[in-house]
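Got some structures for you, see below.
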Structure P
Amino acid sequence: MKKEFDITSDHLKKLLNVMAKLRDPETGCPWDIQQTHASIAAYTIEEAYEVADALENGDSQQIKEELGDLLFQVVFHAQISSEKNGFNFGDIADVVAKKMIERHPHVFNTTSDLTNDGLSVQWEELKEKEREKSAKGKGEEISALDGVALAFPSLMRAQKIQQRAAKQGFDWTHLAPVIEKVHEELKELEIEIEAKTQSTRIAEELGDLLFASVNLARHLKIDAETALERATKKFERRFRYIEDNLRVRGKKFKDVDLEEMEELWLSAKSTE
């Protein structure tokens with residue numbers, strides 16, 4: 001049987017003590033002392049993205065370091081709160097442990113033969129009950145779309161909003177109309193471009209096209225954020241290939257026409 005993690009381990013104590021020392025009003029780091037939850041929010045998001053990048057690269061050492069940086073952000077927020085007699089790191093660990101136990105009744109309470117899809121449905125149902133409980137405690141009405149963070153990247157947020165709406169039955173049951181909607185939105189964008197309407201109107205139609213494309217990704221069970229990230233990386237590889245090729249020829253982009261660029265692009269594609 002695996003040994004349970006000891007939250008009072010020396011490693012964790014060391015990290016918590018380092019954080020406390022950095023925030024010491026008299027002997028700490030001036031920069032760390034002046035930080036607030038709001039001022040380090042961007043760093044927390046940045047570290048999460050760097051973890052994702054490390055996971056994509058598959059480098060164990062990099063993953064370890066980036067996870068450490070992200071953990072430090074959690075400890076940072078905990079220290080800021082504890083100084084105001086708010087929650088501390090132990091409270092964070094306790095609340096997430098309780099949440100995971102509640103969301104995994106098939107592990108901690110009963111035996112279950114649920115499939116992966118069944119577990120996903122159960123997970124979302126339990127999360128919805130948590131949102132309902134929270135809203136009721138505040139005397140508020142709950143929406144199926146509550147709890148989708150505004151800070152999410154736009155593609156990710158769009159897909160999560162669509163997933164929430166779909167669970168309420170607001171969704172197409174077949175792929176064909178989803179694809180048709182993408183074509184429809186593209187046509188509407190083309191009409192606005194040809195009419196040379198205001199840029200805000202064109203931007204709105206472009207947004208509709210992107211939203212429809214995200215919906216297509218969802219129906220295909222593809223993560224839109226990941227798909228775009230990989231497409232961007234692919235473009236970057238091919239662009240760098242063209243740069244290197246031109247450099248060998250002693251040329252720059254301004255020295256070649258579109259036809260030659262297209263040939264180099266096709267060459268870049270053929271190497272992959």
Structure Q
Amino acid sequence: MKKRPFGQNFLKDPAIAQEIVRLAQVTAEDPVLEIGPGKGILTQYLWESAKELTALEIDKKLIIELNQKFAGKENFHLIEADAAKFDYGSLGPRFKVVSNLPYYAATHIVKRLIDYRAHITDMTVMMQKEVVDRLVAHPGQKEYGSLSVFIQFHCEVERLLEIDKMEFSPPPKIDSSLVKLAPLSCPKVQVENQKTFFKVVNAAFMHKRKMLKNNLIDWQNQFQKQNGQMSLAGIDLSRRGETLSLADFATLANFIHAHHD
């Protein structure tokens with residue numbers, strides 16, 4: 001069987017496509033963006049439910065098929081574009097995203113969408129189950145990492161649905177999950193400097209098995225020693241990054257930002 005150029009796995013069951021549209025709460029008031037419409041199974045139900053639908057597709061062969069399938073449909077716009085580089089600000093002030101994201105670029109696309117979060121009401125996206133495990137993970141769970149913190153800093157996250165790999169053609173190696181990401185008007189924690197915050201987060205998870213005192217070495221001039229214990233901003237540096245909450249990271253970052261030279 002010839003491998004498709006962009007690693008697509010196409011959803012087969014129309015009932016699942018309908019359920020995705022229902023869970024995304026698409027109404028006749030909503031402009032909707034679909035990324036990677038593929039064969040158009042989800043596209044059909046989105047177009048029927050939304051005020052207008054814009055679809056981004058990179059595969060020229062699929063664009064021909066989609067143009068034939070949706071020819072003459074009002075309020076349907078098909079754009080040939082790479083979703084990982086697209087200017088989402090060009091689509092207007094507020095829209096929903098509902099997509100079965102291409103696995104090979106899903107995380108990268110979600111991060112780019114978050115850069116344009118001021119334009120996005122919410123995103124209901126299907127991704128590999130193991131990626132969604134990371135998005136929803138809490139401190140202390142093995143899946144918890146810098147991606148969990150990044151997403152939860154910017155969005156309210158809700159896991160909606162599990163989809164078996166056999167519901168796709170060709171079946172991928174792993175099951176999928178549907179997740180809703182709703183951008184927050186302001187983050188859950190107050191951070192003086194976001195650049196410092198994410199620098200600290202990324203450093204804390206750089207070597208997952210190492211203690212904070214080894215991962216946060218760039219700020220060792222701010223470490224404090226009390227009763228033989230190293231701490232920073234009151235946080236015990238013998239802990240590992242995966243045990244820290246968003247609030248803990250904010251405490252560290254704000255302290256570092258306030259005391260930097």
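Coordinate-derived values only; no laboratory data. None of these values were measured; they are calculated from a predicted model. Cβ atoms are built from the backbone, for glycine too; each structure is taken alone.
Across the set P, Q, mean count of other Cβ atoms within 10 Å over residues 156-163 reaches its highest value in structure P. Tell me which structure, out of P, Q, gives 0.95 once FRET efficiency 1/(1 + (r/R0)^6) of positions 108 and 180 (r between Cβ atoms, R0 = 30 Å, to 0.05) is calculated. For FRET efficiency 1/(1 + (r/R0)^6) of positions 108 and 180 (r between Cβ atoms, R0 = 30 Å, to 0.05), the value 0.95 is produced by structure Q. Calculating distance in nm of label points 7 Å out along Cα→Cβ at positions 188 and 212 for structures P, Q picks out Q as the one with the greatest value. Structures P, Q were shown, and helix-only ellipticity at 222 nm (-39500 (n - 2.57) for each DSSP H run of 4 or more, over all residues; to 500) at -23500 was computed from P. One of P, Q was used to compute Cα extents along the principal axes in Å, and the answer was 65, 53, 46. Which one was it? Clearly, the read-out refers to P. Suppose you compute relative contact order in percent (Cα under 8 Å, 6 or more apart) for every structure in P, Q: which one lands on 15? Structure of origin is Q. From which structure (P, Q) was distance in nm of label points 7 Å out along Cα→Cβ at positions 100 and 236 calculated, if the value obtained is 4.8? Considering all the candidates, the number was obtained from Q.
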